[in-house]
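Please go over the structures that come below.
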Structure 1
Amino acid sequence: MRWAGVVLVVAAVGYVLCEALAASQFPGYSYAHHYISDLGVPYESEEGRGFRSRAALLMNLAFVGQGVLLLLGVVLVLRGARNTPRAPLLGPGALYAVGMLLVGTVHAGPREAADGTSLPHAVGAGAAIVCGNVLALVAARMSERFGGGRRYRCASAALGVLGLLSLVMFVADSGSSAFHLLPDGVWERLAVYPITAWELLTGCTLLLTVRRRRAGVRGGVRGGAYADPAGGRDGPV
């Protein structure tokens, strides 16, 4: 579980740092009005929102790396959690990774929009957002299997709900001329960042759980008993 926690924390922190660095290399970039994917367009264009990313390669690597690390974290969690059904976590995790791979390898700039080749990017982004937030909801239901308590369960569920509702609002708000509540970039980030926050929350929870269990084992040994790190009964040394 410790390595699962490390991987998820690295995934979350690394992604946020890469996005911030890429945004700093994009003159005039707006977190509110530009899409995250604009940072990965590898050419300059003044069409539409304007595309001037000077760190497109970094951002695209961050997209792909985010998918790979989240899936790796899920696999490591399943290896450490005994008698845990694999499909409910592994399914969304794998689809998230595939979606992020498409986001990082198929661009969504004006050239791709003009020739119709940006569709895989849109499908991948949608799949990643949906599956990442669904993963947070599933983890909330299965939290006791890997050491998450009530507060983790509530926070994980809240993040998943926030992300999915924000995705619905992003689609509705950007596709309607009848109302406009928030800029597209805000809705998109309200759909994406809960996944990143869930990674950080889960990673820290796993690391704290491992630390507490090790402290319990040491205390049990000093007292003449051992504590099963997987949650089993104490017994004689």
Structure 2
Amino acid sequence: MIDLGIFCIRRYKRFLADIELEDGSVVVAHCTNTGSMKSLLEVGAPVLLSPASDPKRKTKFTWELIWINQSWAGVNTANANKIAISLLQSKQIKGLEDLQEIKAEVKNEDSRLDIFGKDKNGTEVWMEVKNVSMKEEEYALFPDAITTRGQKHLKRLTEIKKQGHRAAMIYIIQRNDVKYFGVAKHIDPVYAKLLEEAKKIGVEVYAVQIKWTKQSYSFEGLLSSQ
């Protein structure tokens, strides 16, 4: 990643952001975060961009991080799955440390779930990963917009659990200025209800906190769910 000065002239069309560079010029960066980005946007905040790997891509940079509340917060939602798989492979997530045969993007009936693995007993473990960027007081909250796709995934995980397999939601919290994890009932009450129902039948929930620096990230532990 490269430090290119300040953001926040504007974010628009969900996928684009105008970024002002240190020399005063302005570039258009790709924004992978399709949510509202509540509590994450701040005009004039320092940002980190990464150059596009495809030279033919229209936007030459991807927006990775923003400096907010005296710490870096992750903007690139595509990093959430990569982080989850890396932590699972390195056995850092308590409760999922015995997973084997870890695979990404595995089809399950009419859905494609983010991660599949098997535990030490040979039980299938199906996992869905969600990026968390919204903050209210000391809470990281998900979702920051109504998510019909997320609702569908919760229904699928609930069915998987009923079939006798393990099912888990992994929430990757890409900011370290929060202490707890919760569901944004005021934004998507349907999602909140589905998650509560899923937890009651044994769908596991892991709220994984990540701390970013300019160079990399570190695993800060699991946050308690409220």
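Observations, loosely collected:
- Highest-scoring label, criterion being relative contact order in percent (Cα under 8 Å, 6 or more apart), among 1, 2: 1
- Entry that produces -5500 once helix-only ellipticity at 222 nm (-39500 (n - 2.57) for each DSSP H run of 4 or more, over all residues; to 500) is calculated, selected from 1, 2: 2
- Structure from which 1.15 was derived, Cα Rg over 2.2 N^0.38 Å, options 1, 2: 1
Taken together, the values in this text are just the output of simple stated rules run on the coordinates, not laboratory data. Model, not experiment: these values are computed from the prediction.
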